[in-house]
Structures are given as structure tokens and as C-alpha cells.
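Peer 1: Quick heads-up: structures coming right below.
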Structure I
Amino acid sequence: MKTLILFLLCLNTLFAITPTLNIEVNGTTKDMVLHNNELIIGTDNGQLLVYNYKKKRFTNAIELPKIKDFMGDLVQAKVFSVDKIAEQYLLVSDSGESGYSNLWLHKSNKTERLIKATDKKAIIKARFINKKQILLGFLSNEVALFDIETKKERYRTQLNESKFSDFSLNLDKSQAVFACESGILTIVDTQRGMVLKELKGVNKDNVYKVAFKKDIVTGAGQDRKASIYDVKKGTDSFIEGSFLIYATGISPSSHLVAFALDEQNDISIFNAETKEKLFTLKGQKSTLNTILFKDEETLFSSSDDSTILMWNLKNK
């Protein structure tokens, strides 16, 4: 039996997928989104970077002004949320000593601060809904829809009393799923701020990251449970991890789900319906924070270091 187990372990390693591209970033990656053939990257070095993975080069960089830390020293701001729509870029950064967030919009080679730290808003994540509206997730686990032209919130909804962790939009951006430290996932109508459904029963602790494609929602849980919800069918299931699960992703078709399940920072790819493990991706060196599928074969991952990896599931 021991011989068989060793053989299977070796076989799994033998057929593990390795990265097809290593992208080195000036700083630690805090957030990352896909936009056509570009990766939009936020770093702790005060920058939003644009990397064209087809051309294999950086094509743009937006740098924020330095901020004062608690000691009064000038330091680089941490850009912990980024997005892009058309030729507009969105950045959320820290403000140093105040503890509140700055929300920036960059277009036509100009960077405008839409929300200042003095407005005392603890924004953790922001995403474009369209060219005129931004969805905001607050530390207090509130959701708001911000109007760029009026610089006002169209609504603000308190989801529950637990601390916010993450949110993810569905493909048409009509809905978003919010995660928090309670383990409850909340689906919200992005235009009205109405709670449409609560997903609970799997995670009993903080859900670090969520993903939302078609009718499938996944959660990366502190309780070592990789949750999978079928919103339409009203069913739930989970895959047990061997370590805290910090990242998750779903392919565009929602047939494939990805989780960081172990202490080795490997990415495990499963069939969403059968829970059959299909691939193991080996190469990430630090704790994963983002997994993004471009299509059913290509995905990207980032972790708490300066290396972003590109993977191809046919690269066996």
C-alpha cells in the first residue's frame, strides 16, 4: 500500500503543470484584474501597472503621490484595488496615518482623486459597473454604488455586522457576491443595493476570497473549506483543504473551479460539478491572493510577492 501511495504522489508531481510565463513586478502585487490582453496590477509600491501578456511587456504605469506614515515619513502608498473600463483606470490606495482610503480615477493622462482620506471612508475594494458607476466594498461590510459625475453614493447598504473580506461581480455586473468574516456570502443587486440571497451553511469562519461566474459562486475559507454554491439550483458543497484557503477562481464557462488548498501554494483545478481534481499547478512561492481565468485553458495567479504567473492547462 505504501508503495502505491508513493507511486501516486510521484505521478501527481510528474503531471503537475508549471508556469508558461513569469512576470516580475516592481513591488508586491495586492490586486489584479484582466482586461482584454492586459493585466491591470496594483502594487504596494504606489503603482498601477499595465502588462500586455501577448506582447510580454509593460505598456503603462500610473504612480500615486507618496503619503506620510505614522512616523511622519514619506512612503509609497499601497494600491490594494484596481480596475479598468475603456481607457479609464480605477485605484484604491491607503492614506498612511489616517487609516482611511483614497479612490482615484485616471483617464486622459490625468489622475483625479474622487474620494479623499479626509472623507473618512474605509474602502477596501472597488470595481467599475460601467463608465459612470463604481461599486464600493467597505471594511464595515457595507456596499455602495458611487456616481463618478456627481461624486455621490446612489445608495449604501449594510450587509451584516461582520468585517468585509472581498466581493466579486458576475459577468454582466448586475450582481455581486460579498464575503465577510462570518462565512456568510451575500448576493447583491448592484444597481439597487438590494440583498437577493444569502449563501450559508458551508463556511463557518472568514471567507478570504470569492468568485462568481454564471450561477456558480466559490469561497476560499479560513476554516479550510473550499465552498461551491450553485445559486440557481440552491445547492452547496465543499472541498476540504489541508491549509487555510486564501484564493479561488472560476473559468468563464463555470465548469472549472480553482483553489489554493495547501501550504505549498499549489493551485488545484476541479470540475465544478463532479468535484474531480483535474490539474495541479506548481510554481507559486508565496501565499496566493488572486486567481484569474482568461478562458478555459489560460489563467493567471499572484501572491504576496513580486511574481505573477501565467498558466496553460494544456501545458502538461
Structure II
Amino acid sequence: MTDVHASFSVGPSPLTRPMLEGEVKPKGLDLDIREFKSMDDNSRRMLDLEFDIAEMSIATYSKAREQNIPLIALPLFTSGRRFMHTSIHLSTRSGIKDLSELRGRTVGASQYWMSSSIWQRQVLHQVYGLAPEDVAWTTVNKERMAELRIPAGVKHHLESEGRSVRDLAAAGEIDAAMAVSGPKPEGQPDPLVPAFPDREAAQREYYQRTGIFPIVHITVLKRELADREPTIIDSLFAAYLAAKKLAESRLGSESGGSGHGDDNPDATVRALGGDPWAYGIAANRKPLEAFVATAYDQGLVARQFSVDDLFARDLPA
């Protein structure tokens, strides 16, 4: 039987490196596999169905499903999985010392509808009682889809002069940042400082409070391919699991996610216990349910998907 040829674009990480380097090959698949340039680029290209299989932002995928773009997801989460605390910063010019002081202030971000931005607004709401309407938002990049609109009641400005988030902080135009962009200034202090100096303690407290380890990226494939060649789904599951096992044997189980999500994986393991990098719907139902509920509540989608509706199926038991 001839193998199915498919293009595949994925981010480099210990969990995917065995596939990118050809050590692990899905049975029955002849993959034209490549490393993506960035998640933003990969998600935009997958909206145009440029690849057969790809890693994609869970937020962009959710909106694509609502727009009937013929994609379907697999519960394989290979990169971008992390707590949001690392990327949240305060402006040194703002005069505020804690995120609880953000009400009425301005927050900078890359895009309003990035997966990480949705999770970060959830942190602000769950931990600090701040709704998206309680702050003003300045973003520095256009959204990935023309259909993405900022919800009514949310104050928003798109930076049009090409300045980075760090530039905005240096100019005193934002009080906090959900993602840092732009080089550090030479010869002067960084205008952005971590909002959580003891990041590990903050992550542990958040997980103990919510039970959520955020999922940011997922694996998707063209629905036509999944319908035409359903056996490749099991082949992909088996290959991802084999690659994960190989990565963990090389790095140690506590560092299986190193370089693919949280940049301090040992701290993640200490916070969660077990296998933070598990695949499958069953093992990740709580963060998946939290994301679909939050995406709906924040206005990314007009209807709340069920978790199972987003995926072709779960990993075999």
C-alpha cells in the first residue's frame, strides 16, 4: 500500500525533534515535514489550508471552526503550553506594584485574540477580579482574521507606528504588558519588569486555585484528509507518543517539555505533579473546558463549543 503524502509544519521542541529529524515516522505517512517560522505565521497559513497537518493556535483554530474552515484538531499539544505568569510585566513608569492596581490602566499585547492573551485575561479575571472592560488594551499587531472584532465595551487601540510593546512602555503609554516585544534599550534600564518576581510560587498558587495548566497550541489537519484517510490519525497518535517517550528518555521525565512550553519545566512538574505534557482529551479536559468557556465569555466565538466537538477523537485507551 502506498504511503499517504502530507505536508506537516510544526514547532521545534524536544517533543517534536524526533519527528523533525526523521527518528520517528508515522506509519503509512510520507511526511514533508518542516519547522515553522512562528506560531503566528503558521496559524495564518493554516487558515489558508496551506499545510495538510500543522501546529496551530487554539484560539485561531476555534474561530476557524466557527467560520467553517475545514480543519479538525487532534489532542496533541507539543509546544506553547505554559503558565502565563512569565510573560506578564509591569511598566516601571506606571507607578503600580501589583496587577490588582490595573483597573483603569492600559495594557499592551501583541494581539487581542492570541491564545496567550485570552489565558492572560482569564488570569486577570480569576485572580484579580479584572474584566477585559476594566482596562484599556493597546496591541501592536493586526489580528489573524478579518472577522475578529474587539468586543463592545472593550477599549482598544491598534498601534500604527510600528512601535513594540517595550517602546510603548518606555514612552509611558502602557502600564503593563501581556507579551514583551522589541529589544531592550541600550545603556538604560528595561522599562518592563516581571509582574511575578517569584514566578514559581505564583504558578503553583494559580494551579492550586484553578487546576489549570493552559494549552496554547494544538495539532490540526485538513478535515478532507482526516475523512479520506482516517487511519493516519492513529498513526499520528502513535508517532507523537513515541517521540514524547524518546524525548523523556533523553531529558528525564521532569524535563520532557523543556524548550517547548514553560521555560522552567522542573518548576512546572513540581507545581502539577504527574505528567504536565500529557496528550489526549481525557487527561486535559479541565484546561480545555476552561479555554472554550473563556473564549466564549470574552467574545472570541459566538457559541461555546464542547471540547469533544473540537477534536476528531481522543487518544485510544
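Read-outs: derived from the displayed coordinates by stated rules, not from any lab. Everything quoted here is computed from the prediction, not taken from an experiment. Cβ atoms are built from the backbone, for glycine too; each structure is taken alone.
Peer 1: For the read-out distance in nm of label points 7 Å out along Cα→Cβ at positions 26 and 210, a value of 3.0 was computed from one structure; give its label from I, II.
Peer 2: II
Peer 1: One of I, II was used to calculate relative contact order in percent (Cα under 8 Å, 6 or more apart), giving 28; which?
Peer 2: II
Peer 1: Of the structures labelled I, II, which one yields -1500 when helix-only ellipticity at 222 nm (-39500 (n - 2.57) for each DSSP H run of 4 or more, over all residues; to 500) is computed from its coordinates?
Peer 2: I
Peer 1: For the read-out Kirkwood radius over Cα pairs in Å, for residues 82-145 alone, a value of 11.9 was computed from one structure; give its label from I, II.
Peer 2: Checking each candidate, the match is I.
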